[in-house]
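**Student:** Structures for review follow.
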Structure 1
């Protein structure tokens, strides 16, 4: 460890050990994650009564190699970044690969029983998307050497983000619609959800905008019930965000993105102003918009009716959530064991209902452990927001970490019937390329901010003091 120059209280230069970077801890935790994922793969194959295949070897080697490269990139480009963020992401991604592989085995077995062609293996695609995501992760770390420079591109990011978010809604359904939601861009065999990337660009825009206009939103207004309410003319940005989120809900039929977009804006407003009044006003506006949407749009009413009683139409619209609830109930406290359940009976078990698949085979204990991993990831992101020294970095890290938190809440709430289903996927766990790749870019930005927060301050070079004989003198006049 190279020595660094420090100064004592008298200003004299001294040398001392450099602060720890945490990269060794990160490497150990990545090795631990590799052991857990490999063990989970072996359990899946054992419970499926199959021999250890080359697929298992492929998954294990690919997982280890990809995250070792990611570790090297962090060590090179962000040496002081938080050492727990990347291992938490790696473990979530690995568990997702295990469950996708397990579902592939089950679907292949059902196809053989029914004499059908074998379905496409999704786990190989997910490994490929993981590689693409980590390539973007490394690219972001390399290109964004200082997160504060992103503030200079805020309005460009905001414009591109709005275009990406709105584009599927205005395109023909043949290009953009899947399962009733217009959130895709499909060009031949290639498809992408532009909204996953739009959320990061919009967080950059709102963080820079609120940093520049903070005084506008903290201007004193009327007091009501002990709170300082904002002035009416200052509500325009919040109303515009609300109108845009409702537009997304109407044009794209995407309740999840609408809720996520408005929630991000609301939390960033509260973080920038520290006023509870903004939260209360925002929640009131969103509740009013939700009520109006329920009255006017049939797809919103359908989602709410399924949420209230999924068993009313068990063989129809309520089949997904009902089967997911049966799966969670079957898992109970300890789960059926990896490879020993029937999670493939739930439609879209590898994407929208990954939580119920994991809950059936890992039980409540396993789900609680997964939620703790998410909690570690989110709290370390928020810790970076508290520690970084610039206002833009604080808002940006808060927005990025809260995006993960809100997405986990929305997905977990939908799968457990706490809130209506929204169609979002669990970050890093669920199958899907757009979400996985975009979230790796998000994590790279979090690590960049964390590196800035934990890096030692640059030290000024030592200036030797002149000898006492050559020091200047001062005339001090005694007060009369």
Structure 2
């Protein structure tokens, strides 16, 4: 959760009401609606109304609730664990709320949020599975719309499947090791053969499939490492597979460039290990990271190695995969959205453009610090689009070497800091303007630079010209010179 995430004023909980008294005061449709809602529970309903409407009386008779045909008195709340004020009269609802609070009984006054200690949710009932949707009283109709959508998505068999799971719980706790292995058992239980059999109503087959699954899972667990791409930063660019891996992980080892909002999308009780790997801020060396992954794998842990962007693009995944192979630890790679694609999307920039550029290059600016032009530099001159990672501090070298090798100084350039994030900053200009990046001390986030003729097709409406900064620095230098 980030500091900008809205916080709930009403925290959702499930309260035990089995055999407990719940009191509803009111005799009209509002009271009947609450009775129908609470009638889905095993609570003892007590309905108090001086003049109950016929529909409410019929419901009480059909559902075995208690009906007290009297005007409300404080003693009607005796022994209650919850109270609903549903008289339709504001003064009376307020008096009921005040009496309930005096007795320390949580109270809900229908359609009067200011009198409520709690709010009743829209309920999807697959007992013992329940899904409650609330809006803190702000939009009951919205809650009902969401409830209807969820209700259509969930199989009616889920309740029976949950009851079957409960009958296996003791056996699973005795046989399947606690932690990741047990979670994986239940994942397969609720999404595999037992669930499929229950879906078509074959209860005995579902029980048999669960028994077979338990027999297979009773051995010791083997460790596994997933090298997962966290994407460029925005949490909604994380892939579905990446999130599934994170929800199944015992340990999440993440790089410094991965935002906390993305790390927080993993399983809440997973161990989280920050391993650094950011320019000028390496909390662990690569060898130490390799040793950590191998050690966790040997310990039987399910590990997510969370890397910014894509693991296979400047992520040093090759060294980690080699270490895991040599140690006999199973692993897999989950691709992520690499920063070049996010930066291009931020600029609505076509990385390839028919008739202009049919190839592209991913590189780091450090390749241009040597004495010779790398092969990709020749591709840039021949028309390829070049995406340069981590190139702010060597922008002048990049520009001078490419211009010296024959690339036009007028070649279009797009620059993005913090690609994909809400606080991203965009700049545009030409190759001749690129050196100004090195003097931008205000750029503290990761910077992606894209160079090529295809960049001219980008949308520059929300970006700042690089030349502006160069002109400001030149004016400042002139003023300093004059003063001297």
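**Student:** One of 1, 2 was used to calculate helix-only ellipticity at 222 nm (-39500 (n - 2.57) for each DSSP H run of 4 or more, over all residues; to 500), giving -11000; which? Each step should come with its number before you reach the end.
**Tutor:** Values: 1: -22000; 2: -11000.
Going label by label, the one that fits is 2.
**Student:** Among 1, 2, considering only relative contact order in percent (Cα under 8 Å, 6 or more apart), which has the greatest calculated value?
**Tutor:** Values: 1: 21; 2: 9.
The maximum falls on structure 1.
**Student:** Here's another thing I want to ask about it. One of 1, 2 was used to compute P(r) over Cα pairs in 10 Å bins from 0, in percent, and the result was 4, 17, 26, 24, 15, 7, 3, 2, 1, 0, 0. Which label is that? Don't skip to the end; give the middle numbers.
**Tutor:** Values: 1: 4, 17, 26, 24, 15, 7, 3, 2, 1, 0, 0; 2: 4, 14, 18, 17, 16, 14, 10, 6, 2, 0.
It must be structure 1, since only it matches.
**Student:** Determine which structure produced the value 0.05 for FRET efficiency 1/(1 + (r/R0)^6) of positions 201 and 441 (r between Cβ atoms, R0 = 41 Å, to 0.05), calculated from the coordinates; the candidates are 1, 2.
**Tutor:** Values: 1: 1.00; 2: 0.05.
Of the structures listed, the value fits 2.
**Student:** Continuing with the same structure: Who wins on distance in nm of label points 7 Å out along Cα→Cβ at positions 209 and 377 among 1, 2, i.e. which is largest? Numbers along the way, then the final one.
**Tutor:** On the way: 1: 2.7; 2: 6.1.
Comparing 1, 2, the top value of distance in nm of label points 7 Å out along Cα→Cβ at positions 209 and 377 belongs to 2.
**Student:** Then there is this: Say we calculate FRET efficiency 1/(1 + (r/R0)^6) of positions 297 and 401 (r between Cβ atoms, R0 = 41 Å, to 0.05) for every structure; which of 1, 2 gives the highest result? Mind showing how you got there, number by number?
**Tutor:** On the way: 1: 0.80; 2: 0.45.
With respect to FRET efficiency 1/(1 + (r/R0)^6) of positions 297 and 401 (r between Cβ atoms, R0 = 41 Å, to 0.05), the highest-scoring structure among 1, 2 is 1.
No lab work stands behind these numbers, since they all come straight from the coordinates. Just so we're clear, the structure is a prediction, and the values are computed from it rather than from any experiment. Cβ atoms are built from the backbone, for glycine too; each structure is taken alone.
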